[in-house]
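Peer 1: Next up: some structures, all given as structure tokens.
Taken together, the values in this text are just the output of simple stated rules run on the coordinates, not laboratory data. Keep in mind the model is a prediction, meaning the values are calculated, not measured.
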Structure 1
Amino acid sequence: MATAILAIVTLVAGYLIGSIMTAVKIAKSRAKDIRECGSGNAGSTNILRTFGWKWGLLCLFFDSLKGAVSAAIGIGVGYLALHLFPNVSFIEDLPT
């Protein structure tokens, strides 16, 4: 039961982190709507074309950071589950 709760919390956290649109946040800080500029795509390439390489690199960094943080949360929850249940095999074929 506790592992199911941990899995749900991990999925929700990853979804919420992934739903942050860094390109839109950067464009709003520059008083523009990136979805109405350039290609209309809210991504790092459109930020690069619209605002320059510094802002594009910043957007790419934060987009990559979102993925790294989500992966770190998943790894941390995995370690937590193994710490809470040390004698439980989460995959049936693995020996405990």
Structure 2
Amino acid sequence: MTDLDDFEQRVRRTEADIVRFCEQHDFEITGVDRVVDEVAAAMIIGYGTVDALRKAIKDGTLDLPYRMIGKSRKYRIVDLAAHIERNYRCE
């Protein structure tokens, strides 16, 4: 098993955890690519508010892709899971 395989397995497990979190907190998951809104995304990755999430993306301190649907930003669960796993520190 390579490091990439290990990373992909961790991302898949984290995706499943995020889906459970969304179900428990009544966050809607939509689309075939499974996206959530900004409120859910901010909670999932630990930002206190949507404004803090937007500011981090705008400032470049957070590299997290999103898609605009109308005036709403949507975040793919897989991207949130990959972000969590990339930034996990085991100390």
Structure 3
Amino acid sequence: MSTGTIYKNKWITSTCNWNVETSLLTQYQRNALKFGYYSKQCSCDIDTCLGGQCSKPSNDKCVVGQKGDYSCFFEENSCRRGRKGCTWHTSECL
């Protein structure tokens, strides 16, 4: 499950808004929590394409593309801040 907010008519989410029952976590999510992939990443937003309108990735956000598998991105990947800004942790789902 992913949760978020609507800001300026866009739905946004980040790992700071995420709530899920522990028994429902994927192996990636368990590892992400165990190894700290999600820690201190609240400054990265995750933007999704809705109605054909997609924003571009930036230093402060990762984007799930128009044809992206949303469940894959939220269950098998994470948006993390690195030296070049916010990027997807793995190429899984891309």
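Peer 1: A value of -22500 was derived for helix-only ellipticity at 222 nm (-39500 (n - 2.57) for each DSSP H run of 4 or more, over all residues; to 500); which structure in 1, 2, 3 was it taken from?
Peer 2: Label of the source structure: 1.
Peer 1: Taking Cα Rg over 2.2 N^0.38 Å as the criterion, which structure among 1, 2, 3 has the greatest value?
Peer 2: If we compare Cα Rg over 2.2 N^0.38 Å over 1, 2, 3, the biggest value is for 1.
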